[in-house]
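K.L.:
Right after this note come the structures.
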Structure I
Amino acid sequence: MKTKIILATSNPGKTKEFNAMLGSIFEVVSQKDMNVEEVPETGLSFVENALIKARNAAKHSGLPALADDSGIVVDAINGEPGIYSARYAGPSSKDEENTQKLLNVMSQVPDSERTARFWCSIVYVRHAMDPTPLVIQHGWEGEILREKKGTNGFGYDPIFYVPTHGCSSAELDPAEKNKISHRGLALQELLSILLNKD
């Protein structure tokens, strides 16, 4: 029987990506499906925020919990939007607004200085008070485009250029993205660790 784990997100795009990679081994349910309220992300790093979310989901569901905190880190603007990626344009901003704000902020930055990376911190806790959470981090190097390209993915994918593939993240096939992205690499590592624990 599959182990049931709760995913500490209400983001359908993230839930879909996690299920695509973990669904064959784990029964992944989102906290939204279990009516678990979102918790304020008061950490100052991706790891801190992921841990806050994982512990909250485990506490309210009684299940092992998985949380990720991820975002885009742009070198030319001191790592912004960073941990504020999901709310860059305001507390309840949508993907479109966040993406547009970043394009505006970057409008005067020359092509040679548009380096950026997606960053993902994944935390797995067996229970809410787990003193030894599993923490995995991965980055995905790229550049910020000047306009949106592609319709796959979500968030900043349309303006994130992937040099290895010569296209935006939103132009990648979802299966290919899951192999090479920050979240994909972190999930592959997580899966390998969890499978070897059994």
Structure II
Amino acid sequence: MHIILATGNRGKIREFRQILEPLPCIVRPMSELGIPEPEETGLTFEENALLKARAASRHANLPAIADDSGLLVDCLQGAPGVYSARYAGNDATDQQNVQKLLHELNGVEKPLRNARFHCVIAVVRHFEDDQPLMFSGSWEGEIATLPSGENGFGYDPVFYVPEYRCTAAQIEPELKNKVSHRARALEQFKAELRQIDVLASIPDRKIRA
């Protein structure tokens, strides 16, 4: 069974494939099929995840899985939130987003730098699926004053995890794929599959390029 992964983000593609590797399905990123990424017009993680999953499913004529995730900083009233990927502008790089975040938190003391990554996963059997599967996961931490680490992507270099005394970018990928917000949401998805054979209920379809 093929399932379309509704993202072109290389970091996300790598994490999804590693975490979902045990499942009896082939994960195909939408970028491999030339499927354009839809505009994220939702106001919540749930809305954006479902929007992306339906768009990918419609283009490929296959089931699709999508996530929408971001960083929520308490002292910034939850910002950057759903705008995490474009915090410093629509075409901002990860480095530019991190720089803006550190600028916003300049002078903020450690006790007030609490933050969390949040992820929502949406799974649709077909683009008109009126009972999509939704899962979510969070990862608590705080914002460091300087970036550290070479692993990960996005805000990982400044997301300090007290439990491991390092940033998410300093954690080995194998461990991150067990404890991160995305890993926790995907574990719920895998648990659901163990209870009901979701993918088996989907008729085989030809990939629509």
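Throughout, read-outs are computed from the coordinates displayed, never taken from laboratory work. Because the structure is a prediction, the values reported are computed rather than measured. Cβ atoms are built from the backbone, for glycine too; each structure is taken alone.
K.L.:
To test your reading of the models, identify which of I, II gives 2.7 for distance in nm of label points 7 Å out along Cα→Cβ at positions 31 and 159 when calculated.
P.N.:
Working: I: 2.7; II: 1.8.
Computed on structure I.
K.L.:
State the single structure among I, II that was used to calculate Cα extents along the principal axes in Å, giving 51, 31, 26.
P.N.:
Working through the options, I get structure I.
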